[in-house]
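As C-alpha cells, here come the structures.
What follows draws every value from the coordinates through simple rules; no lab data is involved. Predicted model only: the values in this text are computed from it and were never measured. Cβ atoms are built from the backbone, for glycine too; each structure is taken alone.
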Structure 1
Amino acid sequence: MAKVAKVIELVGESTQSWEDAVQSAVSEASRTVHGITGVEVTNWTAAVQNGKISEYKVDVKLAFGVDPNR
C-alpha cells in the first residue's frame with residue numbers, strides 16, 4: 001500500500017530567531033495536526049526597527065501522513 005502525505009502551509013513568527021520561528025510554527029501546528037514528519041522553509045523574512053531585526057518570520061510547509069483508516 002502506498003503512503004500518502006498531506007502538506008499544509010503556515011507562517012511562523014518569533015522575536016528571537018528564524019529557528020525559533022520555525023519551531024513556533026511546528027509546535028503550534030502539532031497541537032491539532034498529528035504525525036508531522038517534515039518541514040520545509042520556503043521563505044525567510046524579518047521586520048526591522050531602529051536598525052535591528054525586531055521580528056523573524058518564516059513561511060513553512062509541514063508534511064504529515066494521511067491515515068488510510070479514516
Structure 2
Amino acid sequence: MTAPAPPAPRRVPCPTCKGPALFDPSNRWRPFCSQRCRTADLGAWASEQFRVPGSVPSEDDPNVPSAH
C-alpha cells in the first residue's frame with residue numbers, strides 16, 4: 001500500500017499586488033509573492049498608511065493613564 005500524496009501547496013492572492021502567491025514553507029516571502037511586495041507592505045506600515053481611525057482621548061478620560 002502506498003502513502004497518500006501530500007496535498008498540493010495552496011495559492012493565495014498576494015496582499016500587495018493581488019497576484020498568486022504560494023502559501024507554503026518553500027516561499028520565504030509568504031503570504032507575499034516576492035520580497036518586493038513584502039517590503040512595500042512593510043513600508044506602508046512604517047509610514048502609517050494602515051492606521052486605524054480614532055479620536056484622541058481627552059485628558060479627563062479615566063481610561064487614559066496619567067503621565068505621572
Which entry (1, 2) yields the derived value 1.6 for distance in nm of label points 7 Å out along Cα→Cβ at positions 13 and 53: 1
From the coordinates of one of 1, 2, mean count of other Cβ atoms within 10 Å over residues 5-12 came out at 9.9; that one is structure 2
Structure from which 18 was derived, relative contact order in percent (Cα under 8 Å, 6 or more apart), options 1, 2: 2
The value -0.37, -0.67 for log10 I(q)/I(0) by the Debye sum over Cα atoms at q = 0.12, 0.18 Å⁻¹, derived from one of 1, 2, belongs to structure 1
